[in-house]
1. Using the calculated result 0.90 for FRET efficiency 1/(1 + (r/R0)^6) of positions 113 and 505 (r between Cβ atoms, R0 = 41 Å, to 0.05), pick out the matching structure from 1, 2.
2. Matching task: -13000 is the computed value of helix-only ellipticity at 222 nm (-39500 (n - 2.57) for each DSSP H run of 4 or more, over all residues; to 500). Pick the structure from 1, 2.
3. Where does the value 3, 12, 17, 16, 14, 12, 10, 8, 5, 2, 1, 0, 0 come from, among 1, 2, when P(r) over Cα pairs in 10 Å bins from 0, in percent is the thing being computed?
4. As an exercise: distance in nm of label points 7 Å out along Cα→Cβ at positions 105 and 209, calculated from one structure in 1, 2, equals 3.1. Which structure is it?
5. If we compute mean projected area of the Cα convex hull in nm², for residues 225-336 alone for structures 1, 2, which one ends up with the highest value?
6. Which structure, out of 1, 2, was mean count of other Cβ atoms within 10 Å over residues 273-280 calculated from, if the result is 14.4?
Structure 1
C-alpha cells in the first residue's frame, strides 16, 4: 500500500490521525522496482513507448533445414541498441520418440499413397522422412537431445520510423539465411519483459531444435583448454575454468605473443617465467627495455647490460665445443656462416663480391690462430675483430670493407664486440638487457647475443625457455629474422622453447620470416590489438567477428590463447606477491622503490 492509498477515504475510516506518522513515512519509501521502472509506458499492438523510447519485440518462428555455425553473428554484431533472450527448455526424449513414431508413420503413409496413385516422387517428403529417421536414431543413441527454443529480440529507437528501418535491416539479414521472424502482435509488453534480465519466458513461442543446430545460436564457442600438468596462464573468460598448460608437451615448444603497447604482454610473459622457474625450467631473456631487471634480482638470476660502455662483452668469433653428434668442422663452418650474416648487418649489406671476400677473411683469421676443422676448440684462444681487420686489410678488394669496419675496432663503437667474452650464463635465469644500446646497433647486438646463447644451449641438453621481447627488432634484417626462424625450427632438438613477443605486429608479419615463425609456434597469444592490424589477424587466425571485437575491446591482460586447433578467451591473473615482482606499472614501481628506501632508512637507524 502506497502513501496515496492511505489518503483515500475508506468506509470505516473515522479519523486520519489513527495512522501513525511512521507508518505513513514507510509506506511512501521508494523500492528498487520504483527506481528502475520507467516513468511511463504506452502499449500499442506492434510497439511500446517506454518513457519516450520506442521498442519492438520479435520472435523467431521458422528455421531452415540446416543452421550453419555463426549464423546469428551478423545480428549480434549490428551497431544497434537491442536486447536478445534465448530460452532453452529441455524436452523429455521418451515423449518425443512417441511423437516421432506417429510422425514417421504419417510421412510413410503419404509417400505410399502417392506411389499407389502413380504420382511423381515428392523430394520434400522423402527428405523429411530421412531427416526424421536420422534424428530418431540420434535420440535413441543419446547422441542428440531435443529442446524447445525461444529466441526473442527487442529493438530500440528514438522514433517509429527509425524502428521500422532497424526492423527491415534485421529481417533482411535473417531472411537471407531463411530464418523468419515476426513481431509479437498484441504481446509487446510480454515480449519486452521476456527480453529484460529477469529470465522469464512470457511469450512462450518455441521451435524444437536438437543439440547441433542449437549450439550454432551462441556467438562464442568456448573450449576448456587445460591439462593435468603445466603452469597456469590465466582464467577462461567464458566459463572461469583454468587455462593450465605445459608448452613442453606440445609438438614444438615455441610460443608467440602479439599485442599492442600497454596491453600486458610483458606482464604475461614475466608471469610465465616466474612460474616456469618454480618447475625447474631455465630461462634466458633478451630484454630491449630493461623490464626484467627486478625479476632477475628477485629470483637470484644474472643480469647483463649490453651496451657500448658496458663491462660485459661477447666475442662473436668464439667457438662452442662440438656435441657428440657433430664434428669440429661442422661447428667452424656454421660459425663462419653466422659471422658473414653478422658483418652483413654491421656493414649495411654486402655485394656478392664482398660476401666472398668476408668469407675468405674469416677463414684466414681463424687459421691465423691455428684454428682448423681438426682443432680442439676447448683449448684455443679465439681471434678478435681487430685480428679479422688485419687479415682483411691484406686482401685485395678489402680496402673499402676495412674503412667501414674501422668504427667497430678503433672508433666509438670499438668497445662493443672487439673484446674477449666475459659473460657466464651458468644460472637458472639470465637476462641480457639491450636498452642502453644505440638503436643502430640493436639488431646486430640481438644477433650476437642470440648466437652466443645458442652456442651455450647446444653444449648441454636442459629444459630451457628463451624469451625474445620486442622481436620486431629482429625483423629489420633478413639475417637476424632468418636466425630467429632457425631457432624456432631447431630448438625442439635441444629441449628449447622459444617465446617471441612483439608489439609491432604489422612489421613482424610483413617480413617473409614472420608468418613461418608464427606457424612454427604451437602456442599463440593475442592480446589487445589496434584496429589497423586486427583484420589481418582475423584472416590469419580465422577469427570470428566476435573474437575480433573482443581483441579490440580487451582490457590489460585479456585476449585469446591458442594451443593447436583450440583457443579460449583468457584473462591473466597473478597473486599479490607475483604482481609485486613482475609489475611494469610506473606508479607501482615508484611505490615499491619508495618502500625499499624507507626500509633501508629504518635499518640504518637501527
Structure 2
C-alpha cells in the first residue's frame, strides 16, 4: 500500500467518523484535533528546532480570549468598535495580537539557552495565565459566556458534528503547511538549529531569525486552536490555559514523536484517549474518586518515554512503505557561480591577530596570507591555536587585536554568516552534521545563501523551482566528493571519514572562493586520502584558495604549496614544505627535536 493511499484512507476515516460514532466520541475527536494543532506547533518548535516551551497553552488562551472579548462585549472602545461582533474578525485580531506578543516574548526568551529557556517559557506562561484571571473585562476567574456560534457559508455550526469538519480541515491544513515548510530551504535552516548554531551560521543561516520564525508559527497554531475552542465551547475561563495543560501539550508532541509532523496527531490522540479511559476505569477499579488517573498517567508516560524515546510515530513508520520519490534528485538549472579570482591574487590576509580568552592568549601576533590557486597548510602540535585561528578568520570568534582581510575587505568583527556571504566556507575539527537527515539534505544546507525564497513561499509550496535547483546543486557536490552511492542515506550512518568528506561537499555547495578545512583527512583510509588530495588539487587548479589544518604530515607535505607552523599560539616558521621540514625550530617543537 502506497503512502498516498494510506493518507487517502486516513482522510476517508476522518470524513465518515462523525456519521459512525456517538456524540461523546465526536466530542473526543474534536478535542484531539484542537490539541493536535497545538502539539504540531511544538513539533516544529521543540522536536525540529530544539527549543523547549512549556507555555503554549497561554497562546491558546490569547486566541480564545481575544475572540471572546470582541464578540461578546456590549460596548467596545471606539477604536475597537468596528472589530466587534464577527468571530472571523476575532480570528484575525487574535492572530495579530498573538503574533505581537509572541514576537516580543520570543526576542526575550529565545536568547536564553540550556535550562534557562524552558524556565523562561514557564515564567511567561504562568504570567499570561494569571493575567487572564485577573482582568475584570475578561470575566476574571469566572470566565466569559455567550460567545456566538461560528457560521460558515451561512451554515451555523451549533453542534459538535458540524464543528468537527472545521477543526479537522484546519488541522490537515496545518499539517500540509508544516510539511511544506520542512521540505524547503527554510526548513533545512530550521532543522540545522539542532546541529548547532556555529555550523548553521557558518553556512549562512540566520539562526536568530529561524528561531523567531518557528516560535511565531507555533504560537499562531495555538492561537487558532484557542479560537476554535472558544466558539466550540461558547465559554472560556482561565483553567484550560494554565501551566499544567502546557505540559500536557509538550507530552503529546514528545510521545507522538517530537521530530515528526504526524507524531503530533498520534500523541494528541493517544494521550487524550488514555486520560479519558483512566478517568472512566480507575474509579470503578479502586472504588473511590480522586485524581488517581494523574498518578497512573505519569507512571505510564515514564514507561513510554523509556521504551520509545523517539515517540510512537517512528515505530509505526517501520510498517509503512517508504516514498520512492525521496530517492530522486530533481532536475534543476545550475545555480549562478561566483567568478573565481585570478591565480596568485591574495584572498585572505591575517595581520598581527591576537586572540585572548581572559588571561589566556590563544593567538599572539599571527600573520599569514592565502592566495587564489594555492593550498596553505597550518600545522602545529595540539593546543597550538590552529582552530582558534580558524574561528577568528571565519567569524566564529572576533580577534582581540589585529586585522583580517578577505579579498581586500576588512572582515574583523563580522559574524560567520556575513563572512560566508562574501565567499568563505569551512569545515570543522569535530564533525557537525544532522544525523537523521540524508547526506543530500545536509549538503544542501551549504547552499542556503544561494536561495532567496522565504517562509511564506515555503509554507505554500511556491518555492519548488528554486528548491529543485538547490538540491540539484547539492547532488552535484555529493557526486564531486565521491559520495554518490550514499546520497540518500542518513548522514549519521556514514563512517567518520565519509562524514568529513560530506562536510567538504557542504562547504563547496556554498560556492566559495576560499575553503577552510579543519583536519579533513582525519579518519580517512589511504585511498580516501588519495581521492581527497586529488579533489583539493582540482579545486586549486580551478583557482580556489584552500587553508588547511591537518596532522597527517604525509598528506600535508604532498599537497601544500606553503606551510605555516604554530606553537603556543605563535607562528614559528613559514615556507615551502621542504624548507619547513628542515627548519630546526619546527623539528624541535613539532617533530620531536634534532638528535
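Nothing in this text is a laboratory measurement; each read-out follows from the coordinates by a stated rule. Predicted model, so just to flag it, every value in this text is computed and none were measured. Cβ atoms are built from the backbone, for glycine too; each structure is taken alone.
1. Numbers: 1: 0.05; 2: 0.90.
Computed on structure 2.
2. Structure 1 accounts for this read-out.
3. Going through each structure in turn, the value belongs to 1.
4. Working: 1: 3.1; 2: 2.4.
Label of the source structure: 1.
5. On the way: 1: 11.1; 2: 12.5.
Looking at the calculated values, the largest one is 2.
6. Going through each structure in turn, the value belongs to 2.
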